[in-house]
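Listed below are the structures to be examined.
Every number in this text was worked out from the coordinates using simple rules, so none of it is lab data. No experiment lies behind these values; they were computed from the predicted model shown. Cβ atoms are built from the backbone, for glycine too; each structure is taken alone.
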Structure I
Amino acid sequence: MATPDLELKSSAFRREREATWRTLERLVEKVEKKGVSSLSPDELLVLPSVYRATVSSLSVAREITLDRSLLDYLESLATRAFFCVYGSHGGFLDTLVRFISVDFPSAVWRARWYVLVAAMVLAIGTATGYSLTSSNTEWFYTFVSDAYADGRTPGHSTAELRAPLFETGFADGALQIFASFLFSHNASIGILCFALGFAYGVPVFLLLFGNGTLLGAFLALYVQRGLGIELGGWLFIHGTTELLAVVLAAASGLVIGHAAAFPGQMSRKDRIVQKGRSASVIAIGAILMLLIASILEGFGRQLVQDTAIRYLIGGVALSLWAYCFTAIGRGGSR
């Protein structure tokens, strides 16, 4: 049986805080019936504060053993309020828009140093492949497998090297198939970069460097044949999106790798889970970018035959990504 002192404490506790609970209950009911958009600016400011006060009340109530019905009421109210404050309030389209406009750019901005490191490794690989192939074309066969060469090797004539840059070579409907293939291939690379991060990020560096040497070898071959500008346009229309996506996917793997190698005061598992949330957002965004790149490659590059327009399209895409990840990403992080 409750003592008189405890009953007095219980009554005083309820009397002092009940107004806050009723305010929260009113706001929660409004959100549940009409959505968050029905709240006024003042109500939006009040909602988090009364929610925190109610959760605090619930914690105190459990300590001083109030009646069971009040505990049930506070637990139910706190649970309902939690979903109003932290839950998703939009449909798929709203979630997608928020992901593209806020979550993805801000995650990239927070991981900007990892992105810079990944970009540097890719650039070093490209410079290595270009330098070695320029000095000795035999290096081309070391960096580029037959599957990737696809009839573009030092053994082919300049005319044969130039032809694929400006000939579609696709029958009706084949562009869609080609775009689908490119997306599957590029997405697998992005997923692999993310997954390799768990091995302390070391394989990510090797994969980036290897892709860089392949790109550098191609550039060296075409520059030697006087086709550097044409190849640049052929790559630029989709490469500004595709290569950036690969760099971002690699950066997400490096985030995981750094967390695994240097967990700090946390356990390695907890640290990976903590960093994995942000890294997974970057990886998913990179795959969406690869989808865009596959469309540009499968359609735009094959249908746009003018080199200047190819550079223009690629430049516009690069400018948009730069604005997205700097101006928008920095603002979203704040």
Structure II
Amino acid sequence: MTRLRIGIVGLGMAVTPHAKGLLDLSDRVEVAGAFSPSAERRAAFGARFPFPLCDDLETLLADPSVKAMLVLSPANTHLDIVRRCAQAGKDVLLEKPLEISTMRAQELVALCRDAGVTLGIVLQHRFKPAAMALADQLASGRMGAIVGCSTVIRLWRPQSYYDEPGRGSFARDGGGVLISQGIHTLDLMLSLAGPITEVSGHALTSPVHRMETEDMVCAAVRFANGAVGTIDATTAAYPGFPERIELICRNATASLVGTALDIAWHDGTRTLIEADKSAGGTGADPMAFPHDYHRAVMADFVEAVTKGRAPKITGEEALKVHRLIDALIAAGRSSSPVAVATG
């Protein structure tokens, strides 16, 4: 079996679960080179993982044997790097978010589409076994129509997290709790409950943090299917709690809490999946989670590229959560409901 040769761009905090996943998939994927403009980061990465290092991105882009690029650089660099990858004919697996603004995100998605390269997005919560089991139950129709959906994202990040230059800023990250942390759970929620048409509420910076962007959001939402619900997101909730999505349906109520699932059926039976033992990255260490779900994202992307199909989470799919985040921020600045853009 021919292995897919890929390059890695960006060797910061986000690289660890990806690198572990690539080691697990070494029968299907070969890392051609791992690039960072920082010699210090290349050295630190090389001491931990047995992958070739690269000090020049153009070396990877010019290599015809390299078919795809895993882009893990800061969000404000994504458009430029993905443009260079697309121009070189490389398929791209991109760490969330797409970019720091929806306008730049749309441009990124369009240029990959126009270049005919595959674009996959790392939003790994959809690959959690409990989330996939809930998606299957909803798709079967057994749970009936969704009438209510509430999403709670109560995480903790100490001030030292936001003291890193650029973190929690519009210029580097594009926003705060919504686009940097909550995006995973919001994407999963949309994939389960469908699109949201209107939001109203509050988005602010609490006294807990010194930062430019929002660390607390409380909103009421209306879904396209008529369901209503709430979104509660923060990084000010010490010591951090598992994210929660609760779905009220005609025939059952489901609670997806971290990696656990509990479906209570109207006939009195229960469907249960126990949580794993990981901390889930909800507290001071944002990387305290297993790499299983990143490995699943990578495996899906590799299969998509080799079989010529779309990955599970495309650029167009990821734009949906970006537009929801825009509406939540706009609602926080307004006393009126805000419609969620559809494209």
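Before moving on, here are some points about what is shown:
- At a computed 1.41 (Cα Rg over 2.2 N^0.38 Å), which of I, II: I
- Entry that produces 8.1 once distance in nm of label points 7 Å out along Cα→Cβ at positions 15 and 311 is calculated, selected from I, II: I
- Which entry (I, II) yields the derived value 18.4 for mean count of other Cβ atoms within 10 Å over residues 23-30: I
- Computed -26000 for helix-only ellipticity at 222 nm (-39500 (n - 2.57) for each DSSP H run of 4 or more, over all residues; to 500) - originating structure among I, II: I
- For mean count of other Cβ atoms within 10 Å over residues 79-86, the highest value in the series I, II is held by structure II.
- Parent structure of the calculated result 19, given that relative contact order in percent (Cα under 8 Å, 6 or more apart) is the read-out and I, II the choices: II
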